[in-house]
Structure 1
Amino acid sequence: MKILTVVGARPQFVKAATVSRVIRSTEELTEILVHTGQHYDANMSQVFFTEMQIPQPDYHLGIGGTSHGAMTGRMLEKIEDVILQEKPDVLLVYGDTNSTLAGALAAVKLHIPVAHVEAGLRSFNMKMPEEVNRVLTDQISRWLFCPTETAVKNLQNEKIAERTQALISNVGDVMYDAVLFYRKIAKPTDKISSLIDKLSGNFYLATVHRAENTDDPVRFGNIMAALNTIAETTPVVLPLHPRTRKLLGSDYRSQVRLIEPVGYFDMITLLSHCQGVFTDSGGLQKEAFFFHKPCVTLRDETEWVELVEHGVNILAGSSRATIIGAEKLIIQEHKNYSNPLYGDGSAAQKIITCLMEGF
């Protein structure tokens, strides 16, 4: 069986690393890896392939840095060319990016079955580009690999399987697979090791990159003001997404420790040493849970509702007062991380087993 895998953004590199390892250890399978170029910065792309030992892409499309429509359209055209050339049996996509939707659309129009890893997630906010991407991809996929029971229930409520005969499976979360595997071998860069030593574990880790925050000057200003206030008493380390750095400008002055984007090993090292996390990232919310760190989510809703329900994640939105108040709560309250919300760490193997049995 030939599997064509489409990736394009940082979280997808992490997810693909776990599944690709299983594919390449299975004699009956061949993988063709396509990198759309959605994340083209070296610190957000190449470093992941290098340190996570992901095979270099067979195709690098070099598409990024444009509007949603232009990016998705160009990806669709180029991925279609690759499909026609490679003639895969299955096209595999991850998550909810423009690369995800473009890959799925290109495949289904050429009658190639689609496997969607991280299916069934819903924020129920169709203003989010990610929500549009994931909903549409679920509608046209043959295999829907869910990370949680909540995701399964979302698909059942939408009656997708009844309409499309899609195969729905709760396999667990491939990002949990990645943490279990790479935490044993992760070696941070000297720069991050030095920063952690200097802070002695007394710091928060923050990320801000979603368009709903960075494209709204009021939301973005409130979030940065809150992080600045928190940083007056507890250091806040913020790896800067290129879009975020551009918004802040070169003359921006802050109490927050602004650093360049980091690779996966540096990120999980920061996670393992921090006191807590402030983020608008979907993946980092889960990674905080995997490392038993409380999380404040800088959004009005989250796909990972289990984390909120179990009290390890606080939805703070962009309110300065709410974010600052949430910081006090995550320090004061004891959190329980014992519930296996995201499977047993064998999601990648379950995905490949399902594909081989169901083909």
Structure 2
Amino acid sequence: MSAAEISPRPSCQQTVNRPVSGTIFSGGEPFSVPATGCGLSVGNFDGVHLGHREIIRQLRELASSHGLPAVAVTFDPHPATLLRPDRVPPPLTTVMRRAELLLSLGLDAVLVLETTPGLLRLSPEEFYERVLRGCLRGAAFVEGKDFRFGSERQGDTEQLRAWAGRDGLAFAAVSPVVAADAAVSSSRVRQLLLSGESVAAAELLGAAYAISGTVEHGQHRGAAIGFPTANLAGIPTLLPAEGVYAGLATTAAGSRHAAAIHVGKNLTFAAARPTVEVHLIDFSGDLYGQPLRVAFGRRLRDTCRFAGVEELIGQLGRDVADAAAAAVADAAWPPPRVTTTSLRG
């Protein structure tokens, strides 16, 4: 990984105990912040839902009109991890997946700032002057109208607008995107997924909700009854409500298969812990130890206990037929090529 250094200004060094650091994701050549600056939008962007997509659309337009690259700025880990660790929302996307989705919308780069206590202690004006302007050379800004920033989230969109205007910089505030009479938000997407409403969640995301994990050995019960499953472990993002879903599985080799996905405990066999088991339709091969990506379509049914193996086999046959008939759109896959460089300022 090559370093793409941002020329530090004294104000950056004076405010943060260590240089601002993180990772730059770009879709081609390594990206470095140009001396002329860039168009910025700052946020968590978890899930990259329709509201985020509208912000990025307007950012691209504003940045292009001023001859600037369009760049999203986000954080890792989520600031709540340091500020209120008992209330950290389960993520919808990993940092890499977030960057892939944002880059797929036509951004020039995604800057992921390392979340540190020093960064979170910055007042709104310090964050603006020393990070957005001093380190990242922001020359145009686009934010949602509910945007908050700085220590204890004291800064708001109107303050950012005022400072940008004072400095002769472009600024635009984006109204929330409304769907079904309510604003689209990451928390709303989480609630839908936790209720098993995967199709409604996909409508707010603009694509099917997806998780990734590594295939591990399970009890091999599925293979014994004619329905082998890939058991996913190490899933770092939110799991939808327990149940059986239609979906689309993508292997490390890039092959894509309709899938029946079981989330939860295997009640028929009195399993003690919940699992994610994926039956890839029309697939044969060894996936153990490999990553697997699974996009969720509609929820087919609840998990349940069957009277015996024969009843279970009959239901699994119906699940597979339903899953095969349910087309799942996964428009943001495969992801764009991503180049990473280090960020220090």
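Values in this text are rule-based calculations from the coordinates and carry no lab data. Given the structure is predicted, the values throughout are model-derived calculations rather than measurements. Cβ atoms are built from the backbone, for glycine too; each structure is taken alone.
For which of 1, 2 does mean count of other Cβ atoms within 10 Å over residues 54-61, calculated from the coordinates, equal 16.1?
Label of the source structure: 1.
Which one of 1, 2 has Cα Rg over 2.2 N^0.38 Å, as calculated from the coordinates, equal to 1.10? Spell out each step's value before the answer.
Working: 1: 0.96; 2: 1.10.
Here the read-out was taken from 2.
Given structures 1, 2, which gives the highest value for distance in nm of label points 7 Å out along Cα→Cβ at positions 46 and 254? Mind dumping the intermediate values first?
On the way: 1: 2.6; 2: 3.3.
Answer by largest value of distance in nm of label points 7 Å out along Cα→Cβ at positions 46 and 254: 2.
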Re FRET efficiency 1/(1 + (r/R0)^6) of positions 198 and 302 (r between Cβ atoms, R0 = 35 Å, to 0.05): value 0.65 computed from one entry in 1, 2; matching entry is structure 1
With helix-only ellipticity at 222 nm (-39500 (n - 2.57) for each DSSP H run of 4 or more, over all residues; to 500) computed for every candidate in 1, 2, -14000 is reproduced by structure 1
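When mean count of other Cβ atoms within 10 Å over residues 70-77 is calculated for each of the structures 1, 2, which structure yields the highest value?
Working: 1: 18.8; 2: 21.8.
Max of mean count of other Cβ atoms within 10 Å over residues 70-77: 2.
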One of 1, 2 was used to calculate relative contact order in percent (Cα under 8 Å, 6 or more apart), yielding 15; that structure is 1
Taking mean count of other Cβ atoms within 10 Å over residues 126-133 for each of 1, 2, the highest value is that of structure 2
